[in-house]
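Just below sit the structures, each encoded as structure tokens.
All of the numbers you see were taken from the coordinates with simple rules; none came from a lab. Note that the structure is a prediction, hence the values are computed from the model and not measured. Cβ atoms are built from the backbone, for glycine too; each structure is taken alone.
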Structure P
Amino acid sequence: MIPNSKTKIMVFGTFDVLHKGHLNFFHQARKLAARPYLIVSVARDINVKKIKGKRPAFKENQRLAVVKKCRLVDKAVLGGLKSHIPHILKEKPQIVALGYDQRAYVKHLKDLLRRNGLKVRIVRLKAFDPKIYKSSLFKAQKFN
């Protein structure tokens with residue numbers, strides 16, 4: 001349990017290859033509160049396949065382990081399998097920070113959470129040099 005004086009901020013992503021763009025994403029999210037507690041939701045393999053049309057290079061537990069080691073992250077969890085709402089409700093963030101390019105699951109997110117008793121502020125974060133630090137581009141450079 002975290003002290004009441006900290007603000008829970010939740011972010012979401014695949015984090016297949018943790019890079020400077022992701023670290024900037026975490027920094028931006030942490031700056032949303034004076035005393036942040038950053039919760040990172042790592043996408044499940046099955047959902048990555050649904051959204052991106054292909055499986056991630058690394059399995060969900062491997063990606064989760066890497067994110068957990070990041071000093072900017074206070075807590076890392078696996079996302080939901082069938083729905084993204086229950087695991088967000090479980091963590092009870094005050095702020096949900098979305099990446100500049102996150103489009104999946106965000107439509108009506110605030111209303112869905114409110115209907116389930118969770119009032120959150122939703123913030124869209126800025127890109128960090130997406131021509132270099134977009135994961136798909138980074139993987140193409142790294143693995144091809």
Structure Q
Amino acid sequence: MATVRIILYRPVIEHMRSWEGDIGRSVSRLADMIAAAQRIQAPKKTGKLVASIAVGRKTRAPLGIQVQVGASPSQRKTGYAYWTSEGARPHRITPKASNRTGYLVFFWPKVGHVVRFRSVNHPGIRNPTHWVMHGADAGMGAWR
């Protein structure tokens with residue numbers, strides 16, 4: 001019986017698990033492609049969300065390498081990007097405790113001037129677009 005023995009020496013394995021190796025460079029390219037595709041898919045109401053989409057810090061993990069891609073990848077909290085992608089239920093918005101006036105103050109395009117309210121009822125986001133995953137799928141499709 002013919003057999004083949006494959007031996008990978010530790011320096012080769014470490015090189016494959018690093019960001020400098022072929023796999024790391026390929027994953028880095030994939031992360032860039034996902035970020036670009038997410039910028040295309042994301043809602044562009046003001047442009048701030050699209051501007052926040054980036055490739056996060058590249059790190060080593062116990063089993064290899066890892067990177068986060070998306071809107072503000074260094075933040076751990078759920079924010080505007082998540083809710084625009086996944087949708088939100090109707091909810092009440094009130095001023096933060098640090099707001100000394102106790103009022104929400106903002107320009108309301110519908111009435112054409114600045115308004116002040118103690119609270120507002122947000123209608124929610126009824127039709128989630130899932131732009132985060134659509135962007136990831138498109139980026140992975142382009143990477144192949």
Comparison of P, Q - label where mean count of other Cβ atoms within 10 Å over residues 19-26 is highest: P
For FRET efficiency 1/(1 + (r/R0)^6) of positions 35 and 67 (r between Cβ atoms, R0 = 25 Å, to 0.05), which of P, Q scores largest? Q
Computing distance in nm of label points 7 Å out along Cα→Cβ at positions 11 and 75 gives 4.5 for which of P, Q? Q
Using the calculated result 45, 17, 13 for semi-axes √(5λ) of the Cα gyration tensor in Å, pick out the matching structure from P, Q. Q
Work out FRET efficiency 1/(1 + (r/R0)^6) of positions 27 and 107 (r between Cβ atoms, R0 = 41 Å, to 0.05) for each of structures P, Q, then name the structure with the largest result. P
